[in-house]
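Colleague: Each structure below appears as structure tokens.
Readers should treat all values here as calculations from the given coordinates under stated rules, not as data from a laboratory. Fair warning: this is a prediction, and the values are worked out from it, not measured in the lab. Cβ atoms are built from the backbone, for glycine too; each structure is taken alone.
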Structure I
Amino acid sequence: MTLDARIADVTETIVARSREGRARYLDGIAKAAAEGPHRAALSCGNLAHGFAGCGADDKAALKGQAVPNVAIVTAYNDMLSAHQPYERFPDLIRAAARELGAVAQVAGGVPAMCDGVTQGRLGMELSLFSRDVIALATAVSLSHDMFDAALYLGICDKIVPGLVIGALAFGHLPAVFVPSGPMPSGMTNDEKGRIRGLYAEGKIGRAELLEAESASYHSPGTCTFYGTANSNQMLMEIMGLHLPGASFVPPNTPLRDALTRAAVSQSLAITRSGNGYAPIGRILDERAFVNGIVGLNATGGSTNHAIHLVAMARAAGITLTWDDFDELSAATPLLCRIYPNGSADVNHFHAAGGMPYLIRELRDAGLLHDDVLTVMGTGLADYAREPTLVEGEIVWRDLEPASGDESVLRPVATPFQPEGGLKLLDGNLGRAVIKVSAVDPQYWVIEAPARVFSSQDDLEAAFRAGELNRDVVAVVRFQGPKANGMPELHRLTPALAVLQKRGHRVALVTDGRMSGASGKVPAAIHVTPEAADGGPIARIRDGDVVRVDAHNGSLEVLVPAEELALRETASEATEPQFGMGRNLFAAFRASVGSAEQGASAI
């Protein structure tokens, strides 16, 4: 197939922009590869410490230094339903490695917090920075210099990006990312949204809300809406770091266990001792990142990846900008309707054909780079097939030609909309991102008086007091990475959705983030420069008319330039107080880059 000219042009721009940084990075990982595997260079004392905790057979194998050793970097904990199934994965992986004449060791664990638990709470101010902590913890895990390849066990919001950044610091090592799969479908997303709206209006109590939430999030496995966690899984597959079709197979099933064992086998097949050496630093090149952004737009994925993909790319010596996202969105049709972009969940998406169907459609239309390196080899043909078990062994087979449900997953010929899910906004308020895939086109342009807030609590109080029952652009500022770590503001969604349902024209403008589940209310997010960095958003006043225009990609406060420039910059932001560990992250807030630069402090 012929690559779409628009995709090719964006890729060439990224390659040119990144040439020096990418060359330095590749030179660094080439030197690291030339020196390894490194166990032979360890002193006897070093090596003895490295296998002291192993069983006799593994210890003997590592003494001989001829067998490959696979690192397991795990984000297992019981707090995240998506990560709970990982409890049993190390035993599966170690056993599979032994059967293949290799050794596997848990090299280390990384922290993994649940944004669903911390939404609207002080702990959410640690969430974005946890990505950098995870990257650092991944580096510590691999610092023992004992490994020929690595398996990464992680799924949710900041965990996968953090693992990728850490893995790229050891870019000479092959890496396979191993998912655990989604929980079964629970309460429908439409019903969940309806009940949340009733609670926001005070029409039902906490007991009824908790019952609904418990019916939605009810068992081990990834939450089934298409937020950041499931966008992560889509990215790992379309960028070539998962086994084909692995993303959305349910946990604790024979196929899931077989895929986990196969991940061990494939990690060994792509080490330097094999014929198909495929280190992560070479897999994640400019073409892979373009494929990831195309997939994000085609599926209506999480806005958080306008930050995470930038940070991940920087770790590989590649410079992405929001203009790249915008231009790729313009070239990419929206092929999926998964909540919050529709009523279906990821289980319905998977049943309709899922990732293999999506990749086949995009690939056949020339919207993906096919000439990429993956953990399976070269090209994306393997990723257009689905895994199945035949007599206990995985066989990848071709899909049926048609989608299993065109209300969820469509072909390129008949997309839900001709362009992708994300758009860039630019104007006298700075630059921002807006997710339009879930927003009715009648709300793509909102022009209304501003009501300015410096916290979620203040907006919710104004809503409860009836002060927002009108056309309004809610401006929530001092929520950027420098101010307080850039927490998600998903708690605002029910109140704003209620206002929209009442017939008001409503939008959100913020230098903070929305959840990967942000939906029907237009939201100009990640506004850069942020208020705490002196951005124009800090000069907006109550009553100023603000225009959010997703059609033309503009974000403006309708105030004369001379007047706006002379206004004092608001200074509501204060250093976050002691509590929930926020004081420990002061150095992160002081050194963090802008959202468009990936909001990274490392």
Structure II
Amino acid sequence: MESANPKPAVAGNPKLLSIEVAEGVGIARRCWIKFNKEATSALYTPFVICLASGNLNIQSFRHYIAQDVHFLKAFAQAFELAEECADDDDAKIGIGELRKDVLEELKMHDSFVQEWGLEMVKESTINPATSKYTDFLLATASGKVEGVKAPGKLATPFEKTKLAAYTLGAMTPCMRLYAYIGKELQGLLDGKSNHPYKKWIENYSSEGFQASALQTEDLLDKLSVALTGEELAIIEKLYYQAMKLEIDFFLAQPLSQKTVIPLIRYHDPAEHCLMLFSDFDLTFSVVDSSAILAEIAIMKASKSNQIQSENKSTSMAAAADLRNTWGVLSKHYIEEYDQCIENMLVTEKAEKFDYEGLQKALEQLSDLEKRENLRVIECGVLKGLDLEDIKRAGERLILQDGSTSFFQSIITNEKLDADIHVLSYCWCADLIRSAFSSRGGLDALKVHANEFRYEESLSTGEIITKVESPIDKLQVFNKILDSRGNGKKKRTVYIGDSVGDVLCLLEADVGILIGSSPSLKRLGDHFGLTFTPLFPAVVEKQKKWMEEEEDSSTWKGLSGVLYTVSSWAEIHAFILGS
């Protein structure tokens, strides 16, 4: 939501939330959705970024191919064991076809060796990360992992089918992950590309491999259809473990080159300071804080009137009147806001990034925000809110999936000198502080927002205004940076979702836009901003860095570029790595 002024309660961007899986969706799809964060982590590993950029050292690729041969041999063996256990003829045929695909993939690796002139060692030594996955996979297929019976102890065809399902549960995430990475990298190739690893990318993005990944998922679903909830939980556990081991496999690939990620890769706490800034409403939270405060006020009115009048109908009427008042305030704000955006777009469209023009245009929005906050105060709709009710609401506030774990990882990382600030239009900073204090470690985040004025823990209806507009946010942002004058090199990252964040997003070394704001997109297009998905931008940075042999990876503010992401998992992988 663009501000903390009254607006209807809305859900956050669906891409940012924990996805609710529709009933009837198979176990393969459910697991892929649930562990999508891990898939994103794999995409942002230094090995994949270097491969995508085309400047992966050839010896690193040689090592990867040699290790992948061990992977594929284990896959072929596991498919063979699963085929023996499958009771259904169609499933047997399907698993057999997948095993043949793996054997064909092994032949393809031989063609890689010939094409790149690699002196592949036929019996290369298997590294620990590779052996951890292959040992895990074959132990699963042999019934030697916790919760899985060995084939010799399986008394019925149904129990054997379960073992086949467990085996596919340990293989499916790798198939889907390679298909996912292949598609993502294929999207970065142009038709005339002379990318050195084009053949590898085209193989995993091909219709044939995509079909194999889908067939593996379909077989997993088919073999799992009669399993109990407890047995499905075992598959989920195997799926997750396989995904983590696959990421470890990518991370274990040796690189003899510098890489642009993770952002903290070359962070020296003695010399560098990571300055992290984030918006709160709909960046951090799922619901706008103004909607939460409105509901608290309405519930308070209902309870207070019921106690005073002992008449349920009277209390309901009072609550309805207050809800109506909130509705009027919200409607008025939306109309004024939309008109304000239109007014900012009447100037001639900029041919290039026009920061000064954007900043001047946003003065209109700043005036609007202050007027609307004054209307809220004068209406008295916030009067009488109990501080304890506000704190309880903060504790129950749902935060965006991945946001909490990201900041907890920053705070607990002893190798980082990090300073974290939350800048928000929220009327009541106590609501935010309570949301953080109830999550382990997040009370270390410094909150910069407006405050309620209280008398004996009850709100007077007044707001102590501190952060009301994009310009106010920028002033707070700059003040914080100025106060951190310890001589260290500062790397600034700002994470936001709307027009209210745009000046800070642009001033930061890395401005990350999460979700999608139509208003910001329109303003950005008008004033020459560029919206670039983060992953392709990282790949391009890696490419230029190696080509120019200089520190072109430096992320600099006021470039006019905002980096877009669809989840906090991307932010986590980009800044901290896997």
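Colleague: Using relative contact order in percent (Cα under 8 Å, 6 or more apart) as the calculated read-out, with 21 as its value, let me know the right label among I, II.
Modeller: Answer for the origin of the read-out: II.
Colleague: Out of I, II, choose the structure whose coordinates give Rg and Dmax of the Cα atoms in Å equal to 27.5, 89 when calculated.
Modeller: Working: I: 23.8, 76; II: 27.5, 89.
This value belongs to structure II.
Colleague: Can you tell which of I, II yields -11500 when helix-only ellipticity at 222 nm (-39500 (n - 2.57) for each DSSP H run of 4 or more, over all residues; to 500) is derived from it?
Modeller: Derived from the structure labelled I.
Colleague: While we're looking at this one, here's another question. Computing Rg/Rh (Cα atoms, Kirkwood Rh), for residues 204-299 alone gives 1.11 for which of I, II?
Modeller: I
Colleague: Computing distance in nm of label points 7 Å out along Cα→Cβ at positions 244 and 348 gives 2.8 for which of I, II? Walk me through the intermediate numbers first.
Modeller: On the way: I: 2.8; II: 6.0.
The structure behind it is I.
Colleague: Which of I, II yields 0.30 for FRET efficiency 1/(1 + (r/R0)^6) of positions 164 and 460 (r between Cβ atoms, R0 = 30 Å, to 0.05), as computed?
Modeller: Considering all the candidates, the number was obtained from I.
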